[in-house]
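Take a look at the structures listed below.
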Structure P
């Protein structure tokens, strides 16, 4: 035993006795003589970590792993990452740990727990999914995963073309990580409702649904995945690209450049991200097949796929060797093409060499006896059919469409019938190489990781609506419990003490606040006397109505809207609307307008009859109206809604509250019977029920989104109506 080795042995013995400081001194002295001893570096790393010097320990362990590749070093490195408070770095080793059989449920769960402690919910989900995949713990982990998904942004998928082949894998992957929903109602209302719900809207295909969605006030992040044909259609010019947070393309520069020719300022209006398509290497099993004579074309049969040219190229090959056969998997989308191909097959005598097998649900099985994957398209973006054929081991024979050379090696491309034949008859035939190319460049795993990375990037920028709604529920209870503070003792003496009118939500507050509120009185309806209250304080019921409006605006995540408050009163709602853009208010009370100017200095306020005041046409994203329409005659109610319709921009929203006639009539009768006076003393009260309100809004041209009730008391449920409607047509 050498002197250096003796030092090392002494260090190990001290480490066994937990004398780590002494052990480190001997091991480090040994390393001065043998700096490339991986085992000693590993031991030094663990000793340093035991002393709390985790970063120094990690440096030693990384060097040890690099020198030896020893699985012990790998395991120790992962454990020290956790001890050092770097669980994200530990997750980067999961692939290696799993490959070596070292990834245990315990380690994955401890890593997830550490990530949760750091607020990294997404990282924790990835850990648990890795554990689930490695150990099949679906049943045990699913409740935990479900809980974690609720803490993350909600993702909605939209695909109005019914061509969901390319999105299914993405949906499944995202659904494992986030709470998801798929749009099945492609009306404006269906899209709007789901965008209200979600934090991230993922649109597959850039079609009319994106045009519709971007006309709606922005309420969530928007991702649009453009394939190919959409770049050549009018939709791309109609999309409001400023509202799109990411445009995902698959990498063909010719398609992208054509898109830029249609929308020249696109790159200044949104962010473009390239995420290539991917093939599922598990679904498309590899067969190390010999060179053969069966050609496969997997595609819908239409003119841009150019199967006419393919048929003539194949005819040249068939003349050289009649044993070659061409098989089509796909459906005809063009009757002219179908007629032409059938005619030319007969003319060329190819009836025993060309076959149409129709749509294939099991493409991998259909490809099992094929040898070449051929395409003849005039333009493609990134053909998944080629990737899947290569994954199975078929040699790709790809027509050199614009942009193909940036996606595939040049030896796979052909231009003329002669080159088509040479690609098949000459050159090497290497099934494993085709599979390896896809695995290295275009695997489904890589694609899904990129999509997940994009969504996680948005996750860091937003607070999920689920959290906002949960907090809003808590805040609402607090606000309603605080109801008593809206009324001074002097005001309380002027009101009637009625326990039955205490809001039901008040009873759900804390015991102390509920007890104090038990003697509270019925809020009085809004009258001209409202202006005698503190000018900057909402009553309890005003606040509930205003909160409903603000909750919708919050979800737009916008602060540059044009907003109009019809019947703005003291400007209390306008003051809150100002957080979302430029506010205009109009009211017939001069006193109210002056108070509105004081309460909302940034707003513009007009005094007058809004039915006679000219308002700019199609100028507002949002119009609000709180407790106004009931003070108009039936004819003026329709004029009032028509005025709102004319003033809204296309896609703009009107939010309106008004007393709910059936409930308010009973409330009024009860108040007269018990108190001798009407509940409200307004000179005009033309209350509406929900059916009448919706009918009037639709007659004015507005499109309904929702009508609901507000303000439930112990004996009177749904005292007010809350209507939201939008403008989807032009004057």
Structure Q
């Protein structure tokens, strides 16, 4: 890893707010109300019944809590716990799915409190204990949750200092915090620790208030922990198997669940005979509306029961448009697509170009499929699950089972990846329904096939690009239309004269939702591929063409840093047979990225192999260089999949490649040489890094393929024509 600092002007690129509810096609559960529930809700008196639709309760649950930004700022006592032995626990509603949130939260709190990192404990994502810090999505932990935790910690530190100063009758300026204790400068002694502080009634009252708005944070030059490399705090536990993931959870008397699924995509259950499954030993069968599932002492027995049910089930099918005709289908169903308002100027231009780019559906393919363990005790529900929105899932459970706020608790152990794919709580609702019927805890683990078939997908899309150049090869008009996959990062950072940028809805055939970087990858692929095509039209080097149209200083800085580290200009002059180099840059979530790649093509095999990737990335002030490097490298490797191979295939009945044998994610053998250039900007606020590093990988590869072969591939995944 190398670190580069450039003397560039401090500009912040503020991303638009994302409505994550609008991105998701929800799964609605409409369970029957038992007579006892009805009587409890009714009490005594007159009932006026109005039917408002089965999904109202679920909608209320989702909207009532667990939004992107979370709840109101918590009081200080809800954020920290101080033990007599000097251990400090910080509580946050965020989750850690491998992205390093737990470590960053510990670092931030430790620095502001003046406590050694080894004394910090972190409790995450327990709706019964932690505040609602919002969904873990949109690279939001660093720009939103970390400042909140730092401010709260700084406020508590000030209380400690003021308390010590009052006790000793000195000015607060004479007090310093060392290893979690307030000490008088120049004096020896044990000082006052946080546990003693919070035992004071007057201080406890102040801790019951929200964080003051005027609290001062430690300046960067006084950081002792933040800004320095730090490995993951639970790395050893995860490497040695000590850590328990959601799929490792167990409860006494636990049963294993399975759910009856349609053999075709979006099939609706018409009828099923449940008696054969009910006759099996120790098997509990649930049929509640369209939901049919079983619970059994072993997962094998549960699957056998599902197979028996499947033999009797009848379904109503809803044919799909096959994936071979997907892009034509999306164009045909585009809503509100307008003509180019600059058509006459394009006709009169010195040069012009119009192209289309296609983006396939892809799956998240998380390391750990969806899992939930549900347990009902005294009418209250506790669920252990892997989700990026614990409070959102709590709301879904409240809605599905008509429960009060204090009757549901969702606990999220650190889990095996999400990539934007675990925002919803259907597996938790399913497990809870089975557990309710069985009157025992039920573990429900989706199979890999279920994950591929029934989880939501990264949206497919069509990108329409059109532009004109003047005699000096300046872009005079620019048109960028995204059909179906979304509007993230659709705004061009280049000087383009007149612009027309439009996000157009279509009628997607598959269930869609969030994915790492959302539509930013699709829009960056279209724009950066098109910029290369314009450079070829102008007869200008792709790097120089970008720089000639790029004033945005942060993006320009990473583009120059990547090109320098990659030795772009030297490699352009020394082209090698069957090798090609490509460049792309983009911006998203307030951060900027530039990627250079070298690829090798095998014409006989029709194969593209990525040999080297050099990526420069800037996300403001770096909080943990070690974790940031891992984020960037992970995004690069993940980006290789959709760029080269990953694509959901389906016919009129459903998904046809729902397994890792037929859906190829990157392997160790696919990993190229990776170099990262982390541009540290202490003059800028820190923003997230979980998503933006992925968005320039695919277009850089496509541009390298063109440089190697002269063949322009305008679809993801990128496949050579054979």
Structure R
């Protein structure tokens, strides 16, 4: 320790002295310091030295190349890419710099630039095998072999909830076009250098990604015959065997990799295979000794902690993480694992704190952003969750789990178009995952792309014939096709598989009503409502309440809607439907007195009672009194979504307390992400606060959630006008008037249209 400290001190003094007299001498000293640290695998220290050298001379390509290499060794892909490209641009004749830049560009998905770098090298060195391989990979849209195998081994993006799992070949992305040219380039590399292990492995990877498994197997074996001790070859062939159902053979090559490679990764990959295979004793036999080594401590402790958690040894699991934090208080991987534990326990605020700390510790960590997205979603902050998952995709554009989560959230928010775009990419990367096909089918039905939806529905129904949700999906598809007979058959099968499925029941009841079978619909609901769990199911109660309104049985509908609010005090749809019923029957005063008495006698009902009283007073245009009751509801439960939404609207309409109104509207939106009224309230407040861009994006979402809501179109038109977009303002205002020509805002909409020129 003293020797190393003396060296650092001496280096700093020399650098400072030299810099003051001779910048080039200082640069040389910094470069020497960087080389010294790299030799000792102290990459963080080396990075500082090389950065100092670059600060003195930004045009030194060698310094930038070394800095890039250190960034790559530290796992900082973005900075490595930047420095590789700068180094290559500064040294156009340096083949090594060009190829490093090309590989880094390929990994980042900048395929055209990667290919051009390789072609430039081939102009100088026509027989450069490495350049030929890079051209082949670029033409095929593949990542480099090491990067691809590492992703297969880690599989964090495909299944982040597990310790480690092997993913499908979707992670080895293959472009639709360019296969013949790519294959030709890779074969040409072998012709030039038949004994090149890298060339054969690259062709094997190409065939593997194209599901040409026989050809891939042949090339892997040739590569390993040439070099049985190739670490990359053994790892790659092991993963190929595992992906193709040859577990015993895959294990054999993983063991050989451990035997021939001194790297820690070789042992960790074998342990992960045992974990995935359920061979926990074999995994622990590797991990336990590793946990007592300097380099293996963190990776082994993380996996052992995960095993403890899975075995319900929660204290041991958290103690394992504490041991890591004692050595590395800001270890992002341990923070992510802590967040995962807390998520599984339903402790969302604590999970959010851990995930946020992980992001702050390592902003480049995709798993950290993913965990944060999960925690935000669990906490009800849907919009922030969307942003977190989008951050994952910025770091890893092909992260399947983030694509799926975002697609699901977009569906939840009523944006099937955005969901479709993401889920199409997810299906390409995870073609064997039924859940992805299921979500894509829902999105395609949502945008009325029934031709493509049929294919996805077929895949799902064949894969999961005994899943009720599968048949509900099929029913929704047939409804969209206006095929009531097949829709009824699908919903009936779903209901047989799961008699508690509200979605299946909803489908059947709707078809009953469309076909005029009112008695059948009533009997179907009566039968389900007789079940012991019925009063605890707000979705069922809301469906029944609305249906009995259609059947003109108002007393039964009112009872069911009240039961729904008892089960779910945040159900805005139930509040609105019940309030509409009471208004239609002229019973608002009587209902208000009843709820006042209920609130007095049963304090536990204060949120529902005060919210309902506020809604009644609003309908009676007694807005000051309504505001007081919404405030009373929120005093009991600050997260009461309906009260928050309505109070936000009252504040906004008065033009006062807009900051408070915004906070309330955001609370309501987080709890009611798919509700058009909550979306409209938030968008309108953005408009009132002169935040036109946010108002437009939010209100656009509202029109997607409820296209027939004239009020949202009206508000969107005003927001467009405020932003200076007269064309879209006119379209939205005209749509509002088309939907509701006699509405309260119709006159203002017409006047506003009259002011728009052109």
Item checked: helix-only ellipticity at 222 nm (-39500 (n - 2.57) for each DSSP H run of 4 or more, over all residues; to 500) derived as -14000 - corresponding label from P, Q, R -> P
Checklist line | Winner on relative contact order in percent (Cα under 8 Å, 6 or more apart) once structures P, Q, R are ranked, highest first | finding: Q
Next item on the list: Of the structures P, Q, R, report the one carrying the highest value of distance in nm of label points 7 Å out along Cα→Cβ at positions 276 and 572.
Entry: Q
Checklist line | P(r) over Cα pairs in 10 Å bins from 0, in percent derived as 3, 13, 22, 23, 19, 13, 6, 1, 0 - corresponding label from P, Q, R | finding: Q
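Readers should treat all values here as calculations from the given coordinates under stated rules, not as data from a laboratory. Here the structure is a predicted model, which is why all the values come from computation and not from measurement. Cβ atoms are built from the backbone, for glycine too; each structure is taken alone.
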